[in-house]
1. Quick one: distance in nm of label points 7 Å out along Cα→Cβ at positions 222 and 262 came out at 3.7 when computed from one of I, II, so which one is it?
2. If distance in nm of label points 7 Å out along Cα→Cβ at positions 38 and 254 comes out at 5.3 when worked out from the coordinates, which of I, II was used?
3. Of the structures labelled I, II, which one yields 6.6 when distance in nm of label points 7 Å out along Cα→Cβ at positions 174 and 246 is computed from its coordinates?
4. Work out the source of 31 here, i.e. which of I, II gives that when relative contact order in percent (Cα under 8 Å, 6 or more apart) is computed.
5. Of the structures labelled I, II, one was used to calculate helix-only ellipticity at 222 nm (-39500 (n - 2.57) for each DSSP H run of 4 or more, over all residues; to 500), giving -22000. Name it.
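Where a number appears in this text, it was derived from the coordinates with a stated rule and is not lab data. Remember, predicted model here, so these are calculated numbers, not experimental data. Cβ atoms are built from the backbone, for glycine too; each structure is taken alone.
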Structure I
Amino acid sequence: MKSLLLFIPALLVLFMACNKKGENYARTPAGYRYIMHLDNPGDTPQAGDVVSFHVTVRRDGSDSIYYNSRSQESKIPTIPIPTAEEMQGEPFPPHLDLIMLLSPGDSATVVWELDTLPQKPMGFEDAKEIRYTITVVSLKRKADLEKNTDEVKAKVDEFIAALGQTSGPANLQTATSGLKYLILEQGTGPATNPGSEVSVHYYGALPDGTLFDTSFRRGEPLGFVLGEPGLIAGWTEGVDLLNQGGKALLLIPSKLGYGDQGAPPVIPPNTDLVFYIEVVSVN
């Protein structure tokens, strides 16, 4: 019995040594080595779902951190899970292949062996591997995202239909700039002002109701500094009308949108735009 008891710790030491070298790591569906750190019960992502996560990137097993999402001032990384068609037969990259195995609260590290690649990523030319440690924060289901999108679409369609009537939508207002807006809820939080950091959910459509872009399907509002260059004037003016928690419908004339140039191939030249917006946060 004494010899057996001595033998068991020896096996444990051997197992731990092998595991540290990665020889007993599990494999993702695409074949990347990974090891779990936290494994909670729960659902894993499917195509069309949206996952928010934190990631730490290291090289060659070093403790030195190349990138850490927690140290960034920007919002938490969020990614929609693509379909097989969208991947066009290509395997998932290592971080995404690992995310597909994780539930909210799970944490794991996946290893990308760079020597197997014909060309190494920029900045890692002399590295043998990259290690991604990922912690999943939240999972938003495709069905829930589509439900939210459909509910907003109904409001936009009703607004467009009312615009086509002689009387127009009730309580529709027109700014001196030509922007037409219908405030559904003013919001009770902080007011938006130029220079404010805001996050906004939106649904954008052409005057015939054709959707050209929406944050609701991505499950993540758009974050930006109000008044920063690159945003169309009508959008900035519309958001500036609301407080945090506010909701509105906008009819943005072409001159306050993309004007004579349009935004090919999605938005033709000289096209008015319809938006539903929700101000999620103001800082």
Structure II
Amino acid sequence: MINPKAKTAVKNTLIYLTLTTFALFFVIPFLWILSTSLKGNEQIFVIPPQWIPSTFMWDNYAKVFERIPFLLYVKNSVFISLIVITGTVLSSSIVAYSFACLNWPGRNALFVVVLASMMLPMQVTMIPVFVIFKEIGWLNSFKPLTLPAFLGGGAFNIFLLRQFFLSIPRDLLDSARIDGCSEFRIYWNIVLPNAKPALATVSILTFMFTWNDFLGPLIYLSDQAKGTIALGLGMFVGQYVTEWSLLMAASMLMMLPMLIIFFVFQKYFIQGFIMSGLKD
């Protein structure tokens, strides 16, 4: 008879080996970017590939700051990201609170419409939205990239927060109403403090999307001084020549904030996704 502890140990070992194998598929591209960022152009396309450069070209990172105004692009990206995160968290949480904690006619039907909007590709609305922003004089400014975040926060974020808000005990909210709390005070002082994991998840996802956004700044920004870090990467790609080593070095610098934020807040990130699915 197989020892239950041995059986459990074997099962856990197989699970960890499987997860490690799949994790390697995601780590390998990152390691290749890191390796390429430390190579000279003559080493990049060598066959067989060299994972460890024969000579570490640390000055590739210094050249990134010489070729493009990298710090300026970082400043613009941080500015845009902070505003978008603030607008997204505030607006999506207010909408989610309405769907989860208030009873009003047509609530469920409208929520279905909000979810259905997730199936509408951005490319469908790109031209009409561009025309609107052009007519109101918002082109070549940060307004088209930031202010829309205050107008709902996105269907996915609303769905995620709504599911989390549903896990908050109804008795807690009803008790606050009996004590005379307004709906806004319940939302601000009770619901939001109890929804930190979900809010952290929305913030991280919003930051990742905004930080990596290339299409939005490309469409609405024409002044190079207002460029973002994503646009800065495109400056290493020429019509005939691409500076791969500098491009990879800049990509590593661009990924660094996202890696730090994810590892610092991963507990809240995972908890937000788990608890958002506890209740329908």
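1. Numbers: I: 1.9; II: 3.7.
Derived from the structure labelled II.
2. Working: I: 5.3; II: 2.2.
Computed on structure I.
3. Numbers: I: 2.1; II: 6.6.
It must be structure II, since only it matches.
4. Values: I: 16; II: 31.
Structure II accounts for this read-out.
5. Numbers: I: -6500; II: -22000.
The value was obtained from structure II.
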